[in-house]
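Every read-out reported here was derived from the displayed coordinates using simple, explicitly stated rules and does not represent laboratory data. Since we're looking at a predicted model, the values are computed, not measured. Cβ atoms are built from the backbone, for glycine too; each structure is taken alone.
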Structure P
Amino acid sequence: MLKLSVVIITLNEEKNIAKCLEALQGLTDDIIVVDSGSSDKTEEICKQFKVNFLLRKFDDYSSQKNYGNSFAKYDYILSLDADEVLSQKLFSSIEKIEFGENEFYGFNLLNHYCGKPIRFGGWYPDRKYRIWNKNYGKWEGKIHEKIVFSKKPKRKLIKGNLLHFSFENRQVHQQKSINYAKLMAQKEFESGKNYSYLMLYLKPFYKFFSMYFLKLGFLDGKNGFFIAKTSAYASYLKVFEFFLKKKHKNNCI
C-alpha cells in the first residue's frame, strides 16, 4: 500500500463517513479520524473500518487537523472532510504517486448540491491542494484554515475529482452561508476593514450577476439559481452584520 496517512475530522457524520472511508479502502493502512464528540453513530461506523479513532474537544479546524497529523504514521498526509469521497480516477492518480521530499499535490473538488454535481457558477473546478509532507507544512487559521510551509513545496496537479457532498438540501446551504457570513463579518470588523453603505447593495448584486451569468450558473438549472441567490444574500448579510458591529461599538464609546 501507499505510504500515505489520511486524516479526517468528524462531528455527527453518520450520513457521510461510511462513503468516505469505503472509497479509501486499499489505498493506505493508516487512516486517522479525529472526532469532537459525536452523539450519533459516527464512532460506531468508523470502528467498522480499520481506523485510528481519536476523541478531542474542538477548538478550531486547524488545531483539530494538526492533532490528527501528529498521529500520522507516514510523512505524507491526505487531509479529508467526512463529506468528501475519492472518485475512482482520483484514487488511481493518488495510488501512482511517487513521493519526493517536499511536494504539494492538488486536484479538483466537484461539489454536489441536493445530490447533483454542480459544474458552473464558479463552483467547478474548485482546486484543492490536500496532500503534503507533514515535516514541512501544518494547518493555520481559524476560519479560512490553510497549510503553511516552512519551505516552499513543489506543486503538482493530479487527475480525478474529489466528490464533495456538503449540501444535502437547500436549508443546510442557507444555514451554513448565514453562519459563515457572520464569522466573516466579525473577522473583518476586528481587522479594521471598512465598507461604504453602498456596498450593502452592490456586493450582493455583483455576487449574483457574477455567479449566475458571468460564470454560467444558469446552466446548473434551479440549483444554479438558488446557489447564486443564497450567495448574494450571504454577501448582503456579511456587510449588514459588519455595520451592526460598528454601530454597537460607536454607541459604547
Structure Q
Amino acid sequence: MQSVQLTAPKVVIPVFPGTNCEYDTAAAFERAGFTSELVIIRNITPAALAESVSELSKAIGAAQVLAIPGGFSGGDEPEGSAKLIAAFFRNQRVTDATHELLDNRKGLILGICNGFQALIKLGLVPDGKIHYQSEASPTLTFNTVRRHIAKYVTTKVVNNSSPWLSKCETGAEYAVPISHGEGRFVVSGSFPEAQIAAVYTDNPNGSCNDIEGVTSPDGRVFGKMAHSERSGKFLAKNIPGDKQQPIFESAAYYFE
C-alpha cells in the first residue's frame, strides 16, 4: 500500500459526553510522533450541537487520522452503547468529512472500545463506509457474563496487513487492558477472515471466533475492544506479557 508523505501527521479525537479515554489516546499518538486535537462535542443546546458538527467536520478535514476513543458515550443509552456517536457521525457534514478523509486523502480511522462500537454501528467496520446496519451486520453486545469486565487480557495479532498493525508480527501476543460491558462481537454466518486483525487467547466476553479487533477491507479503518492506548513505562509492572502494542507507531510509519 502506498504511503502518504507528511512531516507531522495529525490525529483528531472527538470527545463525546461520557468519553473518558481521550487523554490516554492523545498521549499514545503523541508518543508515536503525531500532533493531536481534541474536539469537544457539546449537545446541551441545538446551537452548541450545530457548532460541534462544524468544528469536528473542519478538524477532520485538517487531519490525517480520526480516532474515536473509549468511554461510555451518552451513558450507553438509549438501548446500547455508542448510539450517540453514531447519530452524530450520520450528520451529513460529518459523514462527508469522514468519507473525504478515507476516499480522497487515504487517511486512517481508529476506534477503541466505545469507539469500536461506534465504527460497527456506522458500518465503517467491516465495510469502510458509513451506512445503516442490516440484520446481517455484525454487532457488539453484552458480555456473556452479563456484567462489566475490567482486567488485562492477552490478544494475538492474526493479520498484520493493516497499516495499523504493520509493526506487529503475525502471531505476536500482547497483554492489554479491557473495560467494557458490551464487548462481545457477534455476527450471523461467517466473517471475512482477511478482516480479522486480532483475537483473544483467553476470550473474556464470549466473542464469536474469539474476535477482538477487525478492519475494513483495505485495513485503513481499525476497530478493537482492548485499550492499547493504556500503556506506559511505569504502568502494570506486575502484569506479565508485552504491554506495548505498536498500533500508533504503525500508523505513524504509514505517513512517513
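Numbers below:
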| item | result |
| --- | --- |
| Among P, Q, structure where distance in nm of label points 7 Å out along Cα→Cβ at positions 196 and 220 as derived comes to 2.6 | Q |
| Among P, Q, which structure scores highest (criterion: distance in nm of label points 7 Å out along Cα→Cβ at positions 28 and 132) | Q |
| Which entry (P, Q) yields the derived value -11500 for helix-only ellipticity at 222 nm (-39500 (n - 2.57) for each DSSP H run of 4 or more, over all residues; to 500) | P |
| Structures P, Q, by Cα Rg over 2.2 N^0.38 Å: label with the highest value | P |
| Which of P, Q yields 2.3 [distance in nm of label points 7 Å out along Cα→Cβ at positions 148 and 180, calculated] | P |
| Entry that produces 34, 20, 10 once Cα extents along the principal axes in Å, for residues 68-107 alone is calculated, selected from P, Q | Q |
